[in-house]
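**Q** Below, each structure is written out as structure tokens.
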Structure 1
């Protein structure tokens, strides 16, 4: 779906409610234009979810680019110490938050308190670790 978004536009059906993208993709590093896809999704009445695991919140903010939801593995960059398995969802829509918060509580799928502590601990060095990885890659 790189470049030409006409295939995405043609793929919508009457019952399409969500578009899920990963940008950049892992492991091929293909990128999509999140802002343009967000515009298309808004026109079609569908939510845009972006898996931002590879970029981390340090390098990209899909919600600021128009995505409705941003998901990422906190197991990878965010924690970075191989001691937590978890995920995060971010958004800036209060109604959507309330729906997801209710579902999380109702299903009991929230993170354990100690794992939350470990994840929070790791955020203190997230920026430094991500920037060092970028420098190493260059």
Structure 2
């Protein structure tokens, strides 16, 4: 933190919960922490559907945020689809609520590819109902 500014590192994962390099999320967090002397304030997951990272969150207290894709398709499938897969907003909200129950360290939430106001509304409603 030489610049005096908190830093957050956000990783994306594939459908198997691993980074595109094949590295596990836990190993990536450990590698960054080792290289920076635990420099990041915390870590996040972005541009992935909750079903892709649900298991990867277990035992990773340094991961405190996530921005999820609306679609459960892989990155490759999304890159090659001709029509946006906007997933199921209600289901996405429920998945976020489940993640919050099992990972209380999560404090930052948001949407990524394919999400819009419907998804964010359902995420918010589901999390409030689960609290």
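**Q** Please state which of the structures 1, 2 yields 16.9 when mean count of other Cβ atoms within 10 Å over residues 7-14 is computed from it.
**A** 2
**Q** Who wins on mean count of other Cβ atoms within 10 Å over residues 31-38 among 1, 2, i.e. which is largest?
**A** For this comparison of mean count of other Cβ atoms within 10 Å over residues 31-38, the top structure is 1.
**Q** For structures 1, 2, which has the highest computed value of mean count of other Cβ atoms within 10 Å over residues 79-86?
**A** Ranking 1, 2 on mean count of other Cβ atoms within 10 Å over residues 79-86, first place is 1.
**Q** 1, 2: which one has P(r) over Cα pairs in 5 Å bins from 0, in percent, for residues 23-86 alone, as calculated, at 4, 18, 25, 23, 15, 9, 4, 1, 0?
**A** 1
**Q** I've got another one for you. Please compute mean projected area of the Cα convex hull in nm² for structures 1, 2 and give me the label with the greatest value.
**A** 1
**Q** A further question follows. Compare relative contact order in percent (Cα under 8 Å, 6 or more apart) across structures 1, 2 and report the one with the greatest value.
**A** 2
**Q** Rank structures 1, 2 by distance in nm of label points 7 Å out along Cα→Cβ at positions 71 and 95 and report only the one at the top, that is, the highest.
**A** For this comparison of distance in nm of label points 7 Å out along Cα→Cβ at positions 71 and 95, the top structure is 1.
Quick note: the coordinates plus some simple rules give every number you see, no bench work behind them. Every value quoted in this text rests on a predicted model; they were computed, and no experiment measured them. Cβ atoms are built from the backbone, for glycine too; each structure is taken alone.
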